[in-house]
Structure P
Amino acid sequence: MKAPRISVAAFLTLLAVAFIMGANHVLARQAFNDGVSVATALSARSGATALVVAVLLLIQRVPVRLNARQRRIMPVIGLLFGIQGLGLYAAVARLPVALALLAFNTFPLWIAFWSWALYRRRPERAVIIAMPFLLLGLTLALDVLGASSGLGAAGQWSRIGAGVGFAMLASSVFGAGLVLTQHEMADLDGRVRTVLTMGLVALIALGAVALQGGFQLPRSDAGWWGLGLLTLCYGIGISVLLTLLPRLGVAGSSPILNIEPVFALVLAWLLLGQSISPIQIAGCLLVVGAVMALGLRKS
């Protein structure tokens, strides 16, 4: 079954979410550069989001009711989003922000895989056609042969390997989490879904904080600004995302979010002074173009 076409308003909303989430990751890198740990940032953003949405639920008297299947699946979704958050922030801390997001934003392919693996929904022909373009673009963007960096393949992978691994781990579990959210949680109020998911993610992050010996906080005002604003951006972005996607269908709408690396590329250049080579930019645009064409094709 193909996903329904989305409205112009929904399309623009998803673009706004992509910008906000791109800003969140650039601000996260600013915080990491100032001494904040991945677990500290994840616990702050998820805990604050869960708290704010929980207060709204109480004010609006929204009932929190889950059926038996949802109660079994919700912890799994929380665990997946927790791993995704730790993995993606670990990648952002190790790679240029745009490249970390580019590797992560191959998650539409993981969505297709998990839809088949969990619900036996075969990938559409367009997904198979798009795959080589995605892989070629990713190869160019990450400079896997080390041509742009001059380090050679071995030297380049020693520099980016860990970051790419974390990004791909985050991508795979995020795809699984979105598929489960759409198929198992679509009937659950988006605000309830957000507070439960973020609450579980915050608990996972606090566990990671405890394992590292406590919170690692910013050393200067720049880091505090980064930590505070990333929390604000993430809270807005993920709340809208988790509310919209089950209604729109993840397979059809999630590729629109892949414009995020382009926003992050510009913001990271403006705020952090990060830049990549022209051939890497071309690879980035190839990936973004392929996944957007995949998601915006006519039903």
Structure Q
Amino acid sequence: MRTSRLGRSGIAISEVGLGCMTLPTDRSEAIRIIREAVDFGITLFDTADLYGQGLNEEIVGEALAPVRQRVVIATKVGNRFEPGKPGWTWDPSPAYIERAIEASLRRLRTDYIDLYQLHGGTMDDPFDDLVDLMERFVEKGVIRAYGISSIRPNVIRRYLNGSNIATVMMRYSLLDRRPEEWFPEIEAKGVGVISRGPVANGWLTGSKVPTPDDAYLGYGAADLARAPQLLKEVAPDRTPAQAAIQFSLAPSAVCCAIPGASRMEQLRENAQAGKLAPLSTAQLERLREAYPAKVYTEHRPA
């Protein structure tokens, strides 16, 4: 497995991580997948307190407890939920986050979190107080680094210019190239991009057959059907999913991709993408020409 660095934190990670949100609900099977991921060389595991109202963190914590010193755990905060009640509200207040991190540490069975991420963010958040809190967490050793998970360019720029974030997590794939506009600015600050959704909700794997009404970010059924076929044509020595993951890893701003896995076969296929040769310049250009980059139309900096 190729390795990388988690943005300016310098923390060593596998180039392909595991997004834990889509793990199976069966606890024993989920733990088996996580531990198999470790055996495959995956070292970055991303979860959030919101997933399963803490259950996902509990599973990740139990699975990784025996190898805690060998892995990097990332989790997220800010979406406040009441156990047993549906839905959540956005609460970026330092008072809430100080309580939430204690709960995450307990569920994850650890005394520190490698990467603590704000799970969203708006321009109305108490920015200075949030940054001060994260810096205090770092000083206390409760977290090693912090970042944000956001697709809002105005929020991203605010953190790039006013904090020591290590990473920005963004949805990025062949079908969603909107983040590319902001990669130079992110990279110039020494911040790494974590690519989530590299297979675009499964549309790039070839396992989903679109119906006439299916759409994804403006792409219709014909575009969705064509994408995995194109990936297979461009990179016939690997699966469409592996080519899609490697496409998301190609920009120098991207430090890792975190595809999810609900089955062991998916995990093995995804992990192999971190061991195959990267896509060539010619292969990347053909893919980019077929699916040009769009831009974010909302939440743009003034």
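Some values worked out for this structure:
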item: Among P, Q, structure where FRET efficiency 1/(1 + (r/R0)^6) of positions 55 and 95 (r between Cβ atoms, R0 = 25 Å, to 0.05) as derived comes to 0.10; result: P
item: At a computed 24, 20, 17 (semi-axes √(5λ) of the Cα gyration tensor in Å, for residues 63-206 alone), which of P, Q; result: Q
item: Structure (P, Q) behind the derived value 22.8 of mean count of other Cβ atoms within 10 Å over residues 79-86; result: P
item: Among P, Q, which structure scores highest (criterion: distance in nm of label points 7 Å out along Cα→Cβ at positions 15 and 71); result: P
item: Top of P, Q by relative contact order in percent (Cα under 8 Å, 6 or more apart), largest first; result: P
item: Which of P, Q yields 31, 29, 21 [Cα extents along the principal axes in Å, for residues 223-286 alone, calculated]; result: Q
item: Which of P, Q yields -11000 [helix-only ellipticity at 222 nm (-39500 (n - 2.57) for each DSSP H run of 4 or more, over all residues; to 500), calculated]; result: Q
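Bear in mind these aren't lab numbers, they're just calculated from the coordinates by the rules spelled out. A quick note: this is a predicted structure, and the numbers were derived from the prediction, not measured. Cβ atoms are built from the backbone, for glycine too; each structure is taken alone.
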